[in-house]
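Take a look at the structures listed below.
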Structure I
Amino acid sequence: MKLRVGGVPEHFNLPWKLAIEEGDFKNEGIELHWTDMPGGTGQMLRGFENETLDVAVLLTEGVTKGILQGLKAKIVDVYVTTPLHWGVHVPYTGDYHKIEDLEGKTFAISRFGSGSHLMAYVCADRHGWDTSDLKFNVIGDVYGGLWALENNEAQIFLWDKYMTHPYTVQKKCRYIDEVITPWPCFVIAAREEVIRKNPEVIERISKIVNERAQIMKNSEHIIEIISWRYNLRSNQVQNWLTETDWNYNLIKYPLAFERTVSYLLKLNLISPEEAEGWREKLFY
């Protein structure tokens, strides 16, 4: 059984890398081809649409919006049960020192439909900004975001605060605050056709990777491994591990998706018609 899987090249997906490297999937007769997706959830949604991906690890809000707007995919399981801490980043030089300084400024986003795009609305809503008048600059990935800040093509960039920490040390941007998702941050999803043909295989993949996550979380050497692989300081890795849990017991978390759909509706990112019957649309 061969499947193409995509996810961001970040520490959240180390359980996938370890499971592949240590033969967890091959032992079950499953051959996974993993592709790093630096463009994030927006890039993976395009992969589903183009049928170049079979399975992906996506941000909850992004794939929920995509499915409710017609994407032929289903959510298999919650992957990371804890929220994502999005860092609010601004140009290293400049007069932006708090979020209130950024009203009306341009957000750098990886793609429309990505987490950096949707969380811009969450950030704006929480600070009372007019969400119907937000400005965006599509930059592709974290390197594009840093370039946009440096060249004043954008003034605010939302990205995982731990993955961007090395760039703040290098003075390529400044971290001034954070926005925390009001739901579990990552889910595993698959194209409908793939699920129809291989439902047991898809469920087994989810079980394998979350079992590997639990082993990883409890490893005495995991801080050193993540620090080395992702160029992060040990204290940053320790803080991230304290904040992060995977779905070790494969719980479904239905209320989390109710919050996600309600928020997307509130921000006019989906219509009431698209939200109707969301449970049946999202899950197989």
Structure II
Amino acid sequence: MPSRKQKMLMLKLLSLFSVVRGYNILVITLAQYLASIYILAPDRPALEVIFDLQLFMLVTATALAIAGGYIINNFYDAEKDLINRPKKSMLDRIVSQRFKLTTYFVLNFASVFFASYVSFRAVVFFSVYIFGIWFYSHKLKRLPFVGNLTSAILSITPFFAVFIYYKNFDTVIFVHATFLFLLISMRELVKDLENLPGDMAQDYRTIPIVYGERISKIFLSGLTLLTLIPIYLLINRFHIGYMYLYFYSSVLVLTVFLVLLWQSNGRRHYVLLHNILKFIIVLGVFGILLIDIDLVLSRIF
């Protein structure tokens, strides 16, 4: 049987994992590698990409910077989360705010250190990225439109680190990025609807608070329709292998999303909508494998 001290250590590790949202970081890391193999460097052997030390350093720097970003975001949102997510907030509070801040600075320093192995430009890139996350958490997230736009940009920025590394400027990459950007923008707006009580208590000026739920739903409907443009282009103008199955499935799921959106009238409904969008995004990560199914099968067999 584990001792009381061991149980507390396990709880603190679980709390820190919850704060940095380790599951999200794992998905982003996987997405960066799959995007590198199948989209950014399709002409290179898969093993060469996987064992590329500089790519590993970039991906690690990204993971550390994002983990630090989640910590500083949690630090500023502590009071709001007590209202919106009381159970998660209690778990997160097992680790002290002082320890979180210390970990935040350590993670950011480590991120820049790993980036320095690649190049000075990588150091500048991640330094600006880390500052952008802090500035968003400290100021911008309280503002309508600006907060949502900044959050969506920061969410896709890690992929541009790998994109710049491979110097691949194919149009298909920007179309993929546009689709992801729209999905993340939708997710951020749904989160604002989901977090209305805490945002109002903390004097946030999000789109639902300033313009109301109906206008927010109209914006979400417009963003949903806009996703059809990159979906159409990716299916009809570019070679994406069997990934077209993912995009057709996305259209179906987004149709269900729209129907549920206009029937939603409470936090429970918005949490469901948030999870639907997360499902589409995570499914898209594994959908990258469908671009070259022969490569996948050759690695398995």
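Readers should treat all values here as calculations from the given coordinates under stated rules, not as data from a laboratory. Computed from a predicted structure; not experimentally measured. Cβ atoms are built from the backbone, for glycine too; each structure is taken alone.
Descriptive notes on the structure:
- Label whose coordinates, when mean count of other Cβ atoms within 10 Å over residues 32-39 is calculated, return 22.0 (choices I, II): II
- Looking at distance in nm of label points 7 Å out along Cα→Cβ at positions 104 and 216 for structures I, II, the greatest value goes to I.
- For 0.8 (distance in nm of label points 7 Å out along Cα→Cβ at positions 80 and 232, calculated) the corresponding structure among I, II: I
- Answer label among I, II for the case where relative contact order in percent (Cα under 8 Å, 6 or more apart), calculated from the coordinates, equals 27: I
- Look at distance in nm of label points 7 Å out along Cα→Cβ at positions 56 and 208 for each of I, II: the largest one is in II.
- Among I, II, structure where semi-axes √(5λ) of the Cα gyration tensor in Å as derived comes to 30, 24, 16: I
- Computed 23.6 for mean count of other Cβ atoms within 10 Å over residues 184-191 - originating structure among I, II: II
- With helix-only ellipticity at 222 nm (-39500 (n - 2.57) for each DSSP H run of 4 or more, over all residues; to 500) derived as -12000, matching label from I, II: I
- Origin of the derived value 32, 14, 9 (semi-axes √(5λ) of the Cα gyration tensor in Å, for residues 72-111 alone; candidates I, II): I
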